[in-house]
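In the part that follows, the structures are each spelled out as structure tokens.
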Structure I
Amino acid sequence: MNKPRARKLTATERLDWLRLIRSDNVGPITFYKLLERFGTAGEALAALPDLARKGGRAGKMRVAAKAAAEKEMAALDAIGAIMIARGEAEYPPLMGHIEDAPPLISVLGNAHLLSKKAIGVVGARNASLNGTRFAERLARDLGQGGLLVVSGMARGIDAAAHSGALATGTVAVMGGGIDVVYPKQNQNLYDEIKEQGVIISEIACGTQPKARHFPRRNRLISGTARGVVVVEASPRSGSLITARMALEQGREVFAVPGSAVDPRAKGTNQLIRQGAILTETAEDIFQVLNEARLPTLKERDAIDFKETSEGPPDPGALLEARQRIEKVLGPTPSLVDEVIRICQLSPSVVSWVLLELELAGRLERHPGNQVSLIK
């Protein structure tokens, strides 16, 4: 089967996509469910308040205003950034494979680099001197071998990886708006990456980084790359979250061994015990990535730009379905397929009710097509 050709959004479609993903309770997975159901973002925007009300939302749902979306687009234009949609040719190829790929990303710098084969390099913020030197050398060697180095712009290992790969190309995935340098001490590095590499974010311009943003950023570091290298990490490090996400996304995980008496090596040594690939040189990574045994990443369904909307299920059927589904769901994540089986409802009806509940702020989605009620 031929792969569908990439399509460029029109200016109106791009604005509608931005408004939809910036509206209350609309995450990437829900965004795609809405597009699948209504065909266009414009149709989905019109349906949001009624869906949220039927899902049990008490107050009025906030739908992102057109003026706010226009302001965000203008802010990107003012700094020379662009916005790329999933399904467009410039979108990072592997990022489009992940379940919760962002519908839109802001891109500043050399966008053409995003088409290169990529490897993530992450690690401790309070990295050792030896660790930062190793990360910089490793990133330089990986870049010279043809890989694009992706990291999160944090202090320590991230900054060292970006520095090492500047000459060959590096991607900084931001935990806030694309125009917000964090930490401030990385201002010079940010400026260098803007000139020689590329900076990306799914978060609105001007947004200050918050703790809840960093897991979202981490999934994009792993999602952009074919594998992730962890150089130093404590047992509760965010780098281990990135490694876990890489595994969930079907990526390879590499870990650099360290001293048993250094707490910054406990996380990486633990990863190796759990099956991560022991990594001492860039050649260890190239050897694995070049092997034919690597699984083929599953292509996500292409976005269908339909012109007509699919109507909702029968109102009577929905009323009964809501009662059944809410009775089955709880705070512990459940597989959607199990909900369909236990409730003996059609996938279409279950999908519609879950959309209503999520837009009402009463449902949370989890990796692996699982959902739970928010109490």
Structure II
Amino acid sequence: MVLAVDRSAVVAATAPAVAPPASPWHPVPMKAMVLQRPAPAETDPLVWRDLPDPEPGPGELRLRVRACGVCRTDLHVLEGELPAHRLPLVPGHQIVGIVDAVGAGADPAWLGRRAGAAWLRWACGSCALCRAGRENLCPDARFTGWDADGGYAQAALVPASFAFRLPEALDDVTVAPLLCAGIIGYRSLRLAEARPGARLGLFGFGASAHLALQVARHLGCEVLVVTRGQAHRELALRLGAAWAGAAEDAPPASMDSAVSFAPVGRVIADALRLLRPGGTLAVNAVHLDRVPEMDYALLYGERTLRSVANATRQDGEEFLRLAADVPLAVACEGLPLTAANEALRRLKAGGVNGAAVLVP
């Protein structure tokens, strides 16, 4: 059994004044940007399609999507750097919406409430990694916008146990990038062992890094930013970075810890070169072009190099509470859903200063 609320209460203001009646034989269509097959972003591989409105299964919520952040992981899925798990596919995993239907077994108290869906869609809960609190590494994990349709659409499904309650103080467009860029940036700071009073380096400065910088400043870190874009350097300085420059520039001091947000492997060597002995570099990338050959001296001195893989629900809950307390200044640009191809092209070219957010 599916419980639902009146759709007219949650459909965007651009919807027709009078909607056609729903029929069990002819489900109400929704609009979505659909990936038929992976291809370079420059070829506009997402196509505008009518799809049946998704029906929530047992334990699921249906979100009437209000905003969906555009993430570099979406770009990796689009271009096939992350091998397709299913096609056709609706990408997108930073989803904000209003719950308008719940599946059997899901708490009906969700109805009419705002909720968020993130990259981790499901984990088994019973393997050794899940039992150890590391569900982000579950071998059977499923991911939004990769294993299941995501939020580049007017509606999306999420298991209720993996849905997030969102801070009321943050609007839909502002909160969307927090659901991946923010959460994974927060986990990266923890894995990099960023501490109050320490000097932290951030390499690459997009949607995730501009949020991580603010969290690090809130924790009492001095932050140095290495990024190729002048606009990105200016944003970093406005948000409190002590220094921002290009890779060929010389930062004023070595770093106690660092996070690389760049999908380019050579940045690892650049970061290790600036990391003090005993420091930790966390690589926040779901895909790298390669891991470069390096002189062992860059790693010697008990430096730690580690990857950041996904995030847990606990990471999300902790970060969303923190986001409301800081409070975070989220640099974002709202775009219509039909501009998804454009947003991904700009992201690939480094032309998004902060985060791009699609608004159905």
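Computing FRET efficiency 1/(1 + (r/R0)^6) of positions 140 and 252 (r between Cβ atoms, R0 = 30 Å, to 0.05) gives 0.90 for which of I, II?
Values: I: 0.90; II: 0.05.
This value belongs to structure I.
Where does the value -13000 come from, among I, II, when helix-only ellipticity at 222 nm (-39500 (n - 2.57) for each DSSP H run of 4 or more, over all residues; to 500) is the thing being computed?
The correct label is I.
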Exercise. Out of I, II, which structure matches 1.7 when distance in nm of label points 7 Å out along Cα→Cβ at positions 316 and 348 is calculated?
Worked result: I
Problem set entry | Read-out Rg and Dmax of the Cα atoms in Å, for residues 268-323 alone, computed value 23.8, 63, structure in I, II | I
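Output the label of whichever structure in I, II has the greatest value of Kirkwood radius over Cα pairs in Å. Present the calculation step by step, with values, prior to reporting the outcome.
Values: I: 21.7; II: 20.9.
Greatest value across I, II: structure I.
We did not get these values from a lab; they are worked out from the coordinates using the rules stated. The structure presented is a predicted model; accordingly, all values stated were derived computationally and were not measured. Cβ atoms are built from the backbone, for glycine too; each structure is taken alone.
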